[in-house]
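The next part holds the structures, each set out as structure tokens.
Since every read-out is calculated from the coordinates, none of them should be taken as a lab result. Keep in mind that this is a model prediction, so the values were computed, not measured. Cβ atoms are built from the backbone, for glycine too; each structure is taken alone.
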Structure 1
Amino acid sequence: MMNGWIRGVRRRMARLPSLRMTRVPDAPALPVRDPWPGDPARGAELLKGMLSLGGASMALRAGSFADTAPTAVLRAAAHGFGWLRDLRALGTDAARMRARALVADWITAAELDAIADRPDVTGARITAWLGHYDFFAASADDGFRQKLMGRLVADARGLSASLPTEELDERALTALKGLIAAAVALPDHAAFLTRALRVLPQELARQVLPDGCHSERSPAQMMTALQDLTEIRALLQAAQAQPPQALASAIERMGPALRSLRHGDGGLALFNGSKEESSSLVELVLAQAGRSGRALSVLPEGGFQRLQAGRSVVIVDCGAPAAAKIDRFAHAGTLSFELSVGRDRMIVNCGAAPAAGGEWHDASRATAAHSTLVIADTNSSELKPDGLGRRPERVEAQRQEAAGAHWLEASHDGYRKPFGAIHRRRLYVAESGEDIRGEDAVEAATPQPYVVRFHLHPSVDASLQQDGEAVLLRLPSGSGWRLRADGARLTLEESVYLGGVEPRRGEQVVLSGYQDGPQAVKWAITKVG
């Protein structure tokens, strides 16, 4: 694979107009449709000059594209123009004119943030401009449309020259989607489609695991990948191009895998950089994928287990973290689990703040932000800005089912290097789904200080019983549950929830093990009444 310097040279040469004498078209030859809904509330914020993403925000107004936002995620979102769908959802003339003004400002900017040239950002921008062309550009003057189409052609040439991308994660699919969108809208440039179809199969083989999970092991990135792939399929159909067989196979596998990582409220489980997302959007993605089948109980390559009984759903992370170079969103949450009952989430992980900087981002990735065991306030994986350092090398899980009940035994060695310790977790879910029991144990030659955390969804009302041996949990539906423990001191402490649109205060049940006692704690969550 060519190095980054050669890629950059190729990309810049491809954009030189003297090397390509093809006439710039007046408009896209075929329409490109953006299939995803926008958010009018975010559109209203854009009218005020603010771009919001995952609880973080940045100024987005004329002259701001050369500025640098606090995080790369926010900057990439700004230059990717996916927010055009939010202005379109607002649907006013003011929204249309703001969209047009921001696109014009970007095209004519004397200086742009370097991230704007990243292949996935370029691909997202091409797709967004074409997908919303009729909204912001069709009624514009000839000068604007000519500049827009000229920049689309130049960006597509540069994008074609950058493939395959250096990024080995989901971003490569976004880049490919952009090039295929350009090929549909600019049929005179047949080489765009040839190039994309040459690269697509190898990306599918690398990114979509046999069980349908995405290689980054993130429900959010799995959904984004499935969105990109369904868009690619639709674009190829519009161009009357034969899609590779691997594309249909990947989409077919990913549907059931994504269903496996949904809770009863229809939103996503909070592992590895994920937020809940709206249930309607998740359902729309699955509908676009087609016949996606039922949720799977086990995702062996992805490393997730789904224990479902009665109205209860337990989802457990039983896999080794994503490999280097695809671990940008990886959390130190090995063996963490989430529990929902009907449409109510009860036990959760804290969620994610990928667009936020500094402490919020780091805190959400820490082991302590997950419902699992923590030894000596140390993360089970070493957190680095661009991924993980030290991490579990061996994560094992065995599962049994009988008469509707589930047993799961799992372990990981993420604490072997710092403490010579193994974390073992056992879970049992009764047939009724109303009796959930667990045991967490530390295997080490020297006793270790440890705690087991159960983060509660903010909608759960928790109260510590007077004897201090149990916590009563009241769900929004009105049902009551009791969490009790044996072999540890039980306390109720503050937590924070980053799984929704905005950060919310929450609580967590903390089981503190006795360092001079048995290195194991048993606990149970049972329905009351």
Structure 2
Amino acid sequence: MRSIALAAALLVAAPAIPALSQTTEPPALQAALDARAGAAAGTGIALGIIDRGQTRIYAAGSAGNGRPVDEKTLFEIGSVTKTFTATALAAMVQAGQLSLDDPIAEYLPAGAHAPSKEGVPITLLDLAEQRSGLPRLPANMDAYSDDPYANYSLADMYAFLNGYTLTRDPGALYEYSNYGIGLLGQLLANRAGTSYPQLIRRLVLDPLGMTDTAFALAPASDPTALAVGHDVNGAVVPVWHAQSIAPAGAILSNLDDMLRFLRCNMGMGPLSQTCLYAQQPRADGAPGYRIGLVWNINSTNGVISHNGATSGFRATVAIARDRQTGVVVLSNGPFVDDIATHVLSPGDPIGACPASVLASKADPASYAGMYCNALAGITFAVNGRPDASGLSIALLPQRALAFRRVDPDTFYSEIVDATVTFVRENDRIVGLRLFQGGDLLAAMRYDARGRPFASQLPPAFPAVVALNDSTLHQYVGSYNANFGTFTVTLRGRQLYVQLTNQPALPVYASAKDDFFYKVVLAEIRFARDTSGAVASLTLHQNGRDVTAARAR
């Protein structure tokens, strides 16, 4: 459910997928998949192509559970789940069970209320077009836990809706919303008098023969065929589960089943008219796109697509304008959008780490050079600035941006709100880490022969130290700074710090009184008075220290 693109211009956005221009050469494509999947142990890719009635299947790498990836390996498909919700909506509209223009209030349970703006209600269509005015995520959800959707119940969903005030008219503006699609799926289930998984199985999975597709619900045991997820840096991460927001990203599927779904969306077989109905462009979506019922339609080339990502999996479904060619790519870690792009337009290469990087002929102790994350196919070019005030860093092929030094080996760009910290090994710079939008991306430095300077980078964060309950409770309270208040709370045994008008973020102990964040590059240090009581905290971020005294 997490977006594949990291937020600002520095990092790559989901590419615009052109229409097919020629047949992809299978050996070269397989080699590219093998290289991408081989970038981290335990990761793999499953690729399916339907081209003018002919189906080609490719697999590379490992499912991470001792088995190779094949067409039966299950993956989390993340936000591609939203297209199943859209298909169910289309089926119910075609059956006359509801209308796209129905206000959502008609399908809410007793006690739940829908917000409106100046008398304009939110409709089912507003939710499906991501134009409802509802936010990406609800404020009453812990978005930064290891399993962020698992504990968000229907009661939580309706409680947030009851208290939310719209800031604009429904239908006025596109804003991607996991919450909105989660709500849409639950409303459809309410109308049908069933649960969301049962609704999708009855309206979509059973008609298409998708017998292996399942739902990652909480609490539930995970299917044995499920691959092991890996983050973009190759580390194993836990499976995500969901309750109320399941319609936005809880489906598990494999290539065999997803090819059945792809055929439907190419206008073939049972349910095809329903699949095509959901794709009809209806409104402006993200820049450069129109949007149907969830589906994105490229305004330039007409390609229909949707991607998805959880913490450990990535998926893309894309269909050419003429619906003669379609592609499904699933992975348990590696980026896959550029693979789908290459299948539909072989002139656009699959990203790879450079074979020749002349910039790395500079002093190995300097920062200048080429840095690459092979799982993502992303390359950074780093150079010094003429005024020696910082560095010039580009995510190729994007333009270079200025970064100023804020700490030893740490540089920050206000333009894109991103921090880059360089990694040393024996006083050589061997890699970098980019922190942006709550995400971390590591990249290895490559020498002039295209070889990495080190076999792997050390862990990004210090080891977490377990503190006892008594110590953790000593930090709880309010701390006043000149620009706001830090509120420290304890949820179970996890400490959270919240600055005024910002979300509460988890912090982790590296020692008694010393904590660090994982979603931003920052540290919190608590100070004690002569009696041993916690008296203040200091936030260190981007080279600056802010001290806040504890409220008495």
Structure 3
Amino acid sequence: MIKLLFLIFIPFFLSAKTFTVASYNVENLFDLNKDRSDYKEYKPNSYSKWNNKNFNIKINNVIKVIKEIDADIIALQEIENRQIMQVLLKKLPKYKYISFTKYRRSSVGVAFLSKIKIVSNKDIDLKFRNKLYRPILETTFELDNTRFKIFNNHWPSKRASESYRVKFAKKLFDRLQKLPKDYDYILLGDFNSNYDEFKTIYNNKKLNDTQGITGINQVLNTTIGKKFVTYDDILRRGKRVNYNLWLDLSYEERFSNKYRGKKNTPDNIILSPALFDNKKISYIPKSFTVFKPSYLYKNNKVIRWEMNKKVHQGSGYSDHLPIFAKFTTNKENKKTLENIEKKELNKISQLYTKTKLLDDVYLKDVIVIYKNKNSALIKQRNDRAIYLYKNAQELSEGFSYDLAILEIDNYNGLKEVKDYKIKKYHGKIKDYKNLYLDANNIDIFDIKYQNEILTNLSGIYKKGKLFIKNKKIKLYAKDKRNLPKENSNITIIKAQLGFYRDNPQVIIHDKSQYNVN
């Protein structure tokens, strides 16, 4: 009996695997055959110099990226045809399976390269009267006698309004509704939507023809109301929800593309709750990664395929960075959400790791280090500071409290406490100003110092920026009259170090916060 059990156990153990799934928009990978659907700049051997030399450079660069990621499954977008996939398959012998789809008159389509067995493929078709886009590719894979699906997406760009992307999302979600609730599926690709699209669409009249409803958030249920679906509640929801892996990364790391210097997340990997239930296949929490070696991302720029006046220059890669995540069929390698999330929260620094709170967080000995009208900054000794925006009327500067934190938010990168209750009052703290940070002793451009009070920061104010030696930082004041005069040499006495859409800034509430030298 012991020998029999041993023989049964070993094959199962050996078959258990950890595998990687990636997504990469390669930016227009065309062949050298002339087709009616070719973009003008990809007409072979024309003025654009899309010729054998540039084709080989482009495809070898794509191959280099795919080899270095070494994913078991990689979803690709902006592939011209199946012939391109055959070229990749020939030059990447580790991959045994491919799938590809596009509409006949489309210029580019979506595809998979896989080391894992592909069982079947299906198109989810989307047709519009006046536009031609791409179908969603539904591919079923099999590993360790377990089947799972990956849906490869390339939604309409933002030349089109949000209603087009909503139609893609509805068609996809309708398909998901037909799957068993415990089915393992992954949604990935170029959604041409940021993970937090619902926060920004209201301000864009051109895009917002859906009354603020976005495909990636409200239709695919990566948000419920105005809150993201997170590790804390993905398995608690009665309705079908999905988790966007961008939430695994800190705010400043959330980008796979830059447009006019602004970080964007058009590429997404979105997971079903079943990938967190510790059963057949499981996502390995916090394994989500943006692949950005120096040849793809340097000096804060994505090294895209270079063109000058629509002529190919023969260098670069793509305007998108690849993203990937890891999964496992090995139960011993799985980490349950309970083990990850059930940690006692009692420090302000821990609030920065959370997207939202389901339970109140009790903080002891919180000191109000700065207050301006109804806003304040609070800090614990030997820990971080955080901002209370227009809700600190009951707090006094220089006093200590125990607080129950009820709600937090992320306002364009700045962490805030939205709601709280005072649990205990401790009284005046005489040395509270010792909790201020000397700007000469820290890197003020490091996001971990956001919401701290800075002192001893000197520079010249020019065109909205404070120039400090060979660096500069934005000086922000809601009331512009509180800013210094142009070309003033100033020293900051005390000011909040803020953060807004990828950029640090020094926040000035009144003129008493700085001296003019």
Query raised in the report: Taking distance in nm of label points 7 Å out along Cα→Cβ at positions 79 and 351 for each of 1, 2, 3, which is largest?
Result: 3
Query raised in the report: So mean projected area of the Cα convex hull in nm², computed for just one structure, reads 24.9; which one of 1, 2, 3 is that?
Result: 1
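Given a computed value of 3.2 for distance in nm of label points 7 Å out along Cα→Cβ at positions 63 and 231, which structure among 1, 2, 3 does it belong to?
Structure of origin is 1.
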Query raised in the report: If you work out distance in nm of label points 7 Å out along Cα→Cβ at positions 207 and 447 for 1, 2, 3, which one comes out largest?
Result: 2
